[in-house]
1. For the read-out Rg/Rh (Cα atoms, Kirkwood Rh), for residues 94-197 alone, a value of 1.15 was computed from one structure; give its label from I, II.
2. Here relative contact order in percent (Cα under 8 Å, 6 or more apart) was calculated and came to 16; which of the structures I, II was it taken from?
3. From I, II, which structure was distance in nm of label points 7 Å out along Cα→Cβ at positions 30 and 166 = 4.3 calculated on?
4. Suppose helix-only ellipticity at 222 nm (-39500 (n - 2.57) for each DSSP H run of 4 or more, over all residues; to 500) works out to -16500; of I, II, which structure was it derived from?
5. From I, II, which structure was FRET efficiency 1/(1 + (r/R0)^6) of positions 118 and 142 (r between Cβ atoms, R0 = 30 Å, to 0.05) = 0.95 calculated on?
6. Figure out for me which of the structures I, II the number 4.0 belongs to, where distance in nm of label points 7 Å out along Cα→Cβ at positions 14 and 206 was derived from the coordinates.
7. With mean count of other Cβ atoms within 10 Å over residues 110-117 computed per structure, which member of I, II shows the largest figure?
8. Using the calculated result 2.3 for distance in nm of label points 7 Å out along Cα→Cβ at positions 70 and 150, pick out the matching structure from I, II.
Structure I
Amino acid sequence: MAERVEIKSGDKAHQEYLLILDAFRRMVYNYENSAQRLEVFDDIISLRASFLIGRALTGLRIDFDRALEILQSKNIHLTEREELERDTLVAAIDNLVDFAAVEEVAMMQELPDTLSLAEMETYELVCQKYNETYAETENAQVLHSATIAAWWMGISMDSIVTFNTQNDERVRAWHQSFDGISYLKSEFPPELIPPIEWACRCYLTSDGYGSVFGSILKPDFKGKVNPVFSESLATGGRIFSKAHVYFAISVPVEVEAIKLRIKRKFGIA
């Protein structure tokens, strides 16, 4: 069955941004109070992480309560499918909490050391850039990755999996060059599991009739796939790899503590 993912925007993303914007304003108002500033920054990271995780759960077709139940089971009395879901949830949440934290640190680094309430509109533009403009694309990537991962869990290891593009005028040429390429699921390169680029709309199918050319010659895709997407949630990897520029940022000890607190809520730290 094909997994077609259209990247769309909507009111939900804007409403999420407004929640972060409200917290951001509170942080600016309390900027001189380091304790309050950190407390509100914790709220900002927590909100961004929750929105990213929400997209992952939607793609995986697992609701929040069921996700917590699976995560808290510690692999006891789980079916094989549930074990796969647990491993995928752990990989997704761990990566997305890390991503949310470094994204908000990146935002903070664009602000001046000393803030003036008279410049609030300027600061809000920085907040909007990270938490609405960038976030819209990032959210779509998470949803796409998780949707593919859910489909991937449902096919057997000896299935033939085929890479597909949308075959329209919007498809990038190098994506189109891999259209129809097939591998056994057990041999399918994580780098070619969509998304392989920002705003990628490619998808996978498994019908048992793959391309012999693709299966035997294994075309060279190294250096073409965006390194940010060189791993795949479907195979237990990260949605956003360490190649993302955010991950080059040094994270303060206080932010590491925030990350740990969020992960512990899900039982993964």
Structure II
Amino acid sequence: MQAINDYCSVTRTATGIAQLTITNAGSLNIMNSAVMNGVREGLELLAQDRDIRALVVRGSGEKSMIGGADIKEMATLDQASAEKFITTLRDLCEAARQFPAPVIARLRGWCLGGGLEFAAACDLRIASEDAKFAMPEVKVGIPSVIHAALLPRLIGWGRARWLILMAATIDAPTALNWGLVDQVVPDSDLDQAIEVVARGVADCAPEAMRNQKALLRQWEELPLTESVNLSIGVFGQSFLTGEPQRHMQAFLDRRK
């Protein structure tokens, strides 16, 4: 494992899978401003490495990926510093959304508030059976903001309202049923399941995968007709990379 900075480290495989581990953030990997900036900087640095085909994000230990934002720090904020703090969290979540390769969230234990917002900003979410999810902000006097806006797109407006307005805690099977996570596995099988998913992503054509992630991100924001028409140019440009020719010819050769 190679340290990127005080708050995150990375491991890499020869097949293009990288794993970013959040460090020095306590047993629950709580996000204060320094941790958020450090992890964001790590993501932005790794985003420049075109050899990375899939990125797994995990926390240190097994209690959480990100337990949530730091209430001790938030308790000291005024309006200006609160806006600066939440902008820092927004930038961290956007670093995951904008990462060129798919980002896989490894979810164990607690995933609360800002931690769930970060998980929602990842492309794929694999959870262990012990994972629990909540948006408890209204219980401590603040609204759920920034990438909580992704939740209605993931689980629908009704369930997003329930999760946010009730500050309800849901377990992993419920999160799977709602579509909040993509897969739930026994705790002991989590790393194996993530490896299978990461390999599946990494085995695909890398330029096509980067284009696909970018399209999915744009589809979240654009009207339907604009999304459809935008895709035409991306499809055509993909043939400039040589990937379609190589992969399609390999497919045809296997059928001979």
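Rule-based calculations on the coordinates, nothing more; no lab input. Just so we're clear, the structure is a prediction, and the values are computed from it rather than from any experiment. Cβ atoms are built from the backbone, for glycine too; each structure is taken alone.
1. I
2. Values: I: 26; II: 16.
The value was obtained from structure II.
3. On the way: I: 4.3; II: 2.7.
Source structure for this number: I.
4. On the way: I: -16500; II: -14500.
Checking each candidate, the match is I.
5. Values: I: 0.25; II: 0.95.
Structure of origin is II.
6. Numbers: I: 4.0; II: 1.5.
This figure was derived from I.
7. On the way: I: 10.9; II: 27.1.
Going through I, II one by one, mean count of other Cβ atoms within 10 Å over residues 110-117 is largest in II.
8. Attributed to the structure labelled II.
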